[in-house]
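Read-outs: derived from the displayed coordinates by stated rules, not from any lab. Small disclaimer: the values here were computed from a predicted structure and weren't measured. Cβ atoms are built from the backbone, for glycine too; each structure is taken alone.
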Structure I
Amino acid sequence: MKVILSRKGFDSANGGIASPIFEDGTMLSFPIPSKDHEMDKIAYNELTCNGVLLNKILKDLGYKGDGCCHLDPDLDITRRVVPVKGWKPAFGQINQSASYLLNNKIDEGDLFLFFGNFRHVVESKGKYKFARRNKNSEDPYYGREMQAIWGYIQVGKVISEAEEQKKFLWHPHACNKRIFGNNNLIFTAAEHLSFAPDMPGCGIFSYNEKRVLSMPGKPKATWKKEKAYDVDNINEVNNRKSKRKNSAKDPEGIYYAGIWQELVLKDNKDSKDWVKRIFLL
């Protein structure tokens, strides 16, 4: 089982605000906005979280961008206001990012861990707002922007054939522009986790401080030191070491510079032990 850290959701370049962590611990990763309404047709006012439309939450938190979005990964059957017949959870990738996954031979049984930028929110008088820092909080991340793991999918199948991809008509990677693009892939979910058979093969986590990657008190992209995703544990392709470098100023931190979507970890005990720790809390 290879583990893939996958950056998904709003960031400074896509959406411009952090995704919310609600007071009950619910994590909502905002799907990134899209101006191509032919490929990405679904609108924020067609999506919901705990009975509240996403466009309302976005407006409250100061978002002023496009009304349509790229709903991927698509993991939650309750997210759409109007359910889709035959819906299945899935995640898509294309172009250079898909080539990276192919080169790393990502296949059935491998595990994507989705992470993104988050911040706690509070509700006041019917409106959501980002929480302020609280010195009395036991959570060092409260009121701060952080990078945290919010969801997962263990691969059931890797679908690369155009005719098979077309069957996922609700998914943004099933549109013609992407199907006939370069290395378009759709990953479906396993029925259950291989290392925790009582858990579904995909899902969204509730907030837990132990699933936060960021170092307390540091910029959100500086992560806590962890063997599983340290430089030496990044997967090698064709016996060539990764070019990733740890650029963290703090010797106890990890910072991978640049804009990247996926990071494949080595299939070893360090990776698997870390995964079990963040799942089996």
Structure II
Amino acid sequence: MIFMDSYKVIIFDLDGTLFYKDQMISDNAAKKIIELEEKGIVIGLATGRFLNELDSFIEQLQLKKYQGFVICANGAEVIDLAGGNQHKFSLLSKQECYELIHLAKQYKLISYIHEDNDYHVFVPGALKKIYKGMEILFSRINIPFFQAASRLKLENKIVLHKNEYEKICFVGNHKSLVEFEEKVKLLNLDYAYYPSSMHSLEIVKQGISKFIASYWYLARKKISLKEVIFFGDGGNDDELISNVGLGIAMKNALDSTKRAAHRVSQYTNRQDGVYKELSELFN
């Protein structure tokens, strides 16, 4: 039997989980979440996205009013909306990003980073002629940066302007991504790897994850992981979903995420699964 009164915090992944369709949170889900906030439950978002992409969702869920929190870039940054405090964990250096982008080109992978509120995209020369067609392909498989097409900056050379980056992302053929990841691991580099789909991979510094960022935030609030519910769907959710009190994987989740979860929803995100699960848990 699940005693819902024992849970103080609910954390949601966005893409493939809380997003209903077209990268939107349904009105029903938002209303239900606000009802829970009004009852004193703290709400958090844990996403691979960057903070500047989350303003509308923070407002929709009234996270500032009810003092929630946000975990960005797969755990590289935590924002406590109760006071606006931000904490950044260890980041990738400019040189590390340069070397990874250069290596990715050998595997015909598209690389992209986030800088000055834009996505900077590095496309291997062999792929530039078919880049437009690839945009259509990737938009269909739910890769976030193509959903912000107006902000894409296609780079001809590897030029990086910041000294540090939260994460670096790679898109392409699944086999090439696997071979690329294996090659990077052979170099014994201090990275963590998160596949966000069959066709995309995100790399952050070792020790960066949604789980570690959540643990860091919760410890400062004196809240146990066992008092947390987490909804997720992707490989970057597995560690957190298995360690909270109740980890719920969406029906559309990766197999690894379903295995790590305590419960698998009978609903996908496109069926407004989070709203339906919350309605059943907190009726």
Structure III
Amino acid sequence: MIKFGPTGNSKSFYDAGYKNTVQAAKFCKDMGLDCFEYPFGRGILMSEDKAQEIGQAFADENVELSVHAPYFINFANPDDEAVQKSYNYVLNSAKFVKLFGGKRVVFHPAAQGKVSREEAVKKTEDRLKILAEYIYLNNYEDLFFCPETMGKIAQIGTLEEVVGFCKIDKVFIPAIDFGHLNAREGGSLKTVDDYLIRLEYMISQLGYERVKHFHMHFSKIMYGGKGEIKHLTFEDSVYGPEFEPLAVALKKLKLEPFIICESAGTQAEDAQEMKRIYGTVDI
């Protein structure tokens, strides 16, 4: 089943008087949303007891949780000691998504740094092979680890790079952020065909079954010559991308992703709007 939900708590959540993420479960359910991504972007500063409390609240409302691992991850870092921290960030995120009762860990793969792109991608691939070994050693192979497409050109994370990372092992499935792709490609996503080309490429490389329930982020994003500048809301009519042609493409290909909205402050409302659009488009 296709799912829609926000990352973190929206402005409206706090405006309604809610204060903590345990309450977000009912908030999402009342809005007709199906999932929620907990952002550990600045680090994991939560007790195991709190994680279990949050997980139970979401289970009670039948809203599925995923997590976003800390932003500090960089598998192209030339320093092997520093890379060990990246492994630990992903594995600790896996520990907490299990406590939540969830299945998906999203992470940013790497930054290019001062080396060639080819060298940075190769180093990232080598480290992800090691990460896969750690995943099996820690008995996390029942989870999905989702390298994300990135919005800044200097970051590792084109569509092709992410698909390549997912070929390393079946524990990896793509996290496709279409706002990021649109930003790094200078406004490339406009038509149904623009989306179909990218989705069909994923299927051709990874197979339909691995792509059917891929992880997805969506928001409108301001961009410039270096790619992503900042996340916007659905009120934007300049930068895009628009969700409707993507909804048509998803229906045409019978794909049912786990869709997380990353709009700036209106992520719950915009997730609700995506669900409405998806329910109304014809193919």
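Values computed for the structure shown
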quantity: Comparison of I, II, III - label where distance in nm of label points 7 Å out along Cα→Cβ at positions 48 and 248 is highest; calculated: III
quantity: Label whose coordinates, when distance in nm of label points 7 Å out along Cα→Cβ at positions 16 and 192 is calculated, return 3.4 (choices I, II, III); calculated: III
quantity: Identity of the structure behind -3000 (criterion: helix-only ellipticity at 222 nm (-39500 (n - 2.57) for each DSSP H run of 4 or more, over all residues; to 500), calculated), options I, II, III; calculated: I
